[in-house]
Structure 1
Amino acid sequence: MNKLQSEKDYESVRDQVKKERDPERLLVSICAGSGCGAYGTEEVREALEKEISKNGLKRKVEVKVTGCHGFCEQGPIMVIHPEGTFYPKVKPGDIPEIVAETIVNGKVIKSKLYKDPVSKKRIAKEEDIPFYKGQHRIVFGNNGMIDPTKIDDYIAVDGYSALVKVLFSMSSEEVISAIKESGLRGRGGGGFPTGIKWETCRKAHGDIRYVMCNADEGDPGAYMDRSLLEGNPHSVLEGMIIGAYAIGSHDGFIYVRNEYPLAVKNIGIAIKQAEEYGLLGKNILGSGFDFTVKISRGGGAFICGESTALMRSLEGQVGRPRAKYIHTVDKGYRDSPSTLNNVETWANVPIIINKGAEWYASLGTERSKGTKVFSLVGKVRNTGLVEVPMGASLRTIIFDIGGGIPKKRKFKAVQTGGPSGGCIPEDLLDLPVDYQRLAEVGSIMGSGGMIVMDQDTCMVDVARYFLEFLQEESCGQCVPCREGIKRLLEILTDICAGNGREGDMELLEELSGTVSKLSLCALGGTAPNPVLSTIRYFRKEYEAHIYDKKCPSGVCKELFYYEIDEKKCNGCHICCLRCPQEAISGEKKKVHTIDQEKCIKCSICYESCKVDAVAIK
């Protein structure tokens, strides 16, 4: 194809692409994100295309392999449009029936529909499933409708129309003003106002400016950025080009984890296609504006998610943070003014330009605008990616969208913001999720990780686990972070092992303050959050570990044992059959007992007992 040379060229291609889309043709969307792909999407696709060809349906049916749909635990996911019929956990063997019944005859197969774990009802349409119904998917919505390897699919949903508007109808100052008025804040963790960052970078002294996308997503359990790059890479690319135009940059980088091979592949394809269309590179759309983008693969160091460490890594140096009194918007990559935003932030930019700053600012709260994509994982029924307006409550996210806690367990806490986030208890479930409110209760927004914990979670052990992660990922450059986190971890480890002493909680709080105030970068500055929040909200658990030498949740093995309650045991024999150590004895329909010398505290008996006869002592 010849490169597009003008606004009219783009409009002509867009109109032609839309015209070629047959509204009468059925669209079968199959999720091929990393999650669904691991469950066997490719085999499902092959079986579907074979069956469609066999039945002579190629003109009637279009098969589209898309990015992540968000409801990852239900993969491989198939959605048949225009009805929106949703089939979860599809297997190649299901395809002949789906084609015969749904695609040919328009009938739903009730036995294959999604079954809501709360209502126990079968639900036919994707939009009626509680997981999707409670969301507002302005950033993530197109993921299930476009093939990320085909630029025409993106153009068909008005992709790059925001770029055209910017290049031919707006000055750089007007673009920055729109972003400022929208209230968009960085979605990578710090929450800094995006428009102000761009404006400061544009005004900084220097002949060369750089635009960068931070796709070095390192939080345990978080995969929002990966899924956006995999499923809608052009939205991120378009946002970056607009940002480059706004600040006067001609060179861009996408710093992405090498552990994200599909994201690397799809963004590479998107860059090549955009260049071929004249939407990227020299003289974009004949406007006279030049901008190129290169991909840089990170080695998986958590610290390289920090802005200055990322830029040092791009330069070929060791990824270590530097002091923040020199801002990257003034002197960043190669000591030149640099603007760094994460994947989700860039994907918001075209939406703001197309729909308007006022519309975007109407979403969310007074100081936190728009929507936020969260990675909802842990002890919750519906795990996956959730996009809601800023200000939605934790209860809405975890119980209405997430479906609540499985196995009749009770909710205990949720950690937001990744390993440096705080743990929020049950009595704060109605807390609106925005930057200010999370900070007020001792947590952070972070990049959007949200880990749900139930009654069987030990909060002291949770703090220990995240400090262990942070100690391993600290660059070791500054003493407060390097030695402070190490000492915090040692104290927590002792408490979990039954060696806690009076005064340990006070020492943890004092040391946390030192680490937080004196560390060089945000890793050390926020590292104490898991410790301080668990002491603040779950102090009794610390006291039980330290003074009573007990772990109420039955996690710290040195501090508990299992015992069978004679009054509750009905002799069902399940625990006896499942015990790997043969530590449980007893005849059927009679009370069982546990041999403490053989027991390894694996918890299988506790989790298997249907009458709650196995108790933690």
Structure 2
Amino acid sequence: MTVRTERHGDIARVIVDNPPVNALSTEVRQGLMDALAETDADASVRAVVLECAGRTFIAGADVREFGQPAREPHLPDVIMAIEHATKPWVAAIHGSALGGGLEIAMACGYRIAASDAKLGLPEVNLGVIPGAGATVRLPRLIPADKALDMIAGGKPISADAAEKIGLIDRQVADDLSAAAMDMAKSVASQPLPQPLIEREPIMPKDATVFEDQKFKIVTKARGQLAQTEAVQAIDNALTLGPAQALAAERDTFLRLRAGEQSTALRHIFFAERSVSKIPAAEGAKPRSLKTVGVIGGGTMGAGIAAACLLAGLGVCLIERDDAACAAASDRIRGTLEGSAKRGLLSADGLAAALRRLSVGSDYGALAEADLVIEAVFEDMDVKKTVFAELDRVTRPDAVLASNTSYLDVNEIARATADPSRVVGLHFFSPAHVMKLLELVVTDTAAPDVLATGLALGKALRKITVPAGVCDGFIGNRIMSAYRRECDYMIEDGALPAQVDSAMTAFGFPMGVFAMQDLAGLDIAWAMRKRQAATRPADQRYVEIADRLCEQGRLGRKTGKGWYDYSADKSGETDPEVTALIESESARRGITRADFTDEQIIDRILGVMQREGAMILEEGIAQSADAIDVVMVNGYGFPRWKGGPMFMAAQKQQA
């Protein structure tokens, strides 16, 4: 049974047991209705405790039912029924109470939570707003501005934060079930609390600040519908009657659920959960993974080290000399302290992480490392030298990985006596924040080595996408292709600011030229010089970026790149760059033409999709879903559009 009722004297325990996350399937909804009818009808029951078996409270709706016709009992009806129960209900929350799970908890008269519980309304992440009354009930339980934060932001909050704003009545550090039973006994003889739906909204203290909050949410949404609709739903809750507000919420939920954005977001949701599999590693047991070595303490190496420390792993970082070691230590400490300031790490956790870190210049310190990640300069000879040294000092069963962004990992592996223990682990900067990890599968990698790479990704809480060996793997190969297309467009008549504006209007957080300035133009310049010898003779090559680099315009770090940052840190159009672009067009005999934003985006998407199709054909990516996951999580492709391959498939179906 997905829902069962147990008796403990005059207290009933209603237990939801629908593994793995107790999702609100049709069976669970019906089970709750049956339990409600049973406990309401039993005169010997004085109060009810709602609990969940397993590792979590109800963690939301059953997403698998999203694309299907709604089946009774509908969640709004279940919530309304529990809210008007004739006996007090106490929700005992552990793990996560998310979406419909939190709506069920709010229907209960009382809420008690484990101190490590999380509570949230993440529906906007699937392109919808809550559809069972949360936008109406939540601002009647907590201040409207706090309710808007939770609904439009979609991020869960801690039990401590929930208690402070009144979302739960109390939190307990241990024995949640016993505490919930005690609470049920204490409220059994008290008058029933007024249902939330019948209460007055709790208005924000400062109306001006609230209006500013709403404006910022709508502005930041950049075309995402759910966030904007969340603002309207809260306004409805504050200005309309409860029945009207509930009806409006439900209409909005159903409309959004049937829309393109929610369809795209559900696609990514499922894709992210399906791509981290490698047939060759199926059934293989990962090797030991307790201590990770990192070679190089620059921005990327320090970020990788910090990510491993935050995951509870030991880290031994190697740099070239004492000065570089000190700089690397400072970078890592600064990153960890930043995590502590954001509440992601306690003071004790920070101290423990730093104790797990050792930094030195002697490769011999890696003798007992389980896995070593190289993060040095993107040069084949340098990397092969590093791997030859790692081959000498590490245990024969230690996994060796390169963080290369473009280089041939098969060739790097051949620098070792046992290429079967070598893989690529392409992190994205900042490595302790970015969720994506490309696991580059070499021709010779052993199954348990690949399994270890997957295990590391899981330990770091990253979405690990397997990729084959080619120049740039999945993401950088596609990015190189569309960046080249953007170069063609500016030589043909567009300007960098126009291309960037079209991209941000489409939903990218940053345009391709602004992104290059942020990363540093010298990175791509080095790659282009490396590729010059093998570049097809008939491939069009635009020299504008090379001219900028030759002038020392390397982006933000030098104050000038595609844009001028000397007066404005966000960058301004530079007449010198415009003149350079126009002169290059003239030198090549190109008559410059006008471009619309739609034409710019069509060309960018077209290149992404064509390159993606070739990547699939060559077996570099295992599926179109894998390409979408990489582009969304590593390259800023707007999540609510589902990814370039998803868009191509939708267009074909239209």
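Miscellaneous remarks
- Here FRET efficiency 1/(1 + (r/R0)^6) of positions 139 and 307 (r between Cβ atoms, R0 = 41 Å, to 0.05) is compared for structures 1, 2. The highest value is that of 1.
- Comparing mean count of other Cβ atoms within 10 Å over residues 147-154 across structures 1, 2, the highest value is found for 2.
- For 15.7, 45 (Rg and Dmax of the Cα atoms in Å, for residues 323-458 alone, calculated) the corresponding structure among 1, 2: 2
- For semi-axes √(5λ) of the Cα gyration tensor in Å, for residues 259-522 alone computed as 36, 26, 17, the structure of 1, 2 it came from: 1
- Computed -14500 for helix-only ellipticity at 222 nm (-39500 (n - 2.57) for each DSSP H run of 4 or more, over all residues; to 500) - originating structure among 1, 2: 2
- Among 1, 2, which structure scores highest (criterion: Kirkwood radius over Cα pairs in Å): 2
Values quoted throughout were computed directly from the atomic coordinates according to the rules given, and no laboratory measurement underlies them. Being a predicted model, the structure only gives us computed values, none of them experimental. Cβ atoms are built from the backbone, for glycine too; each structure is taken alone.
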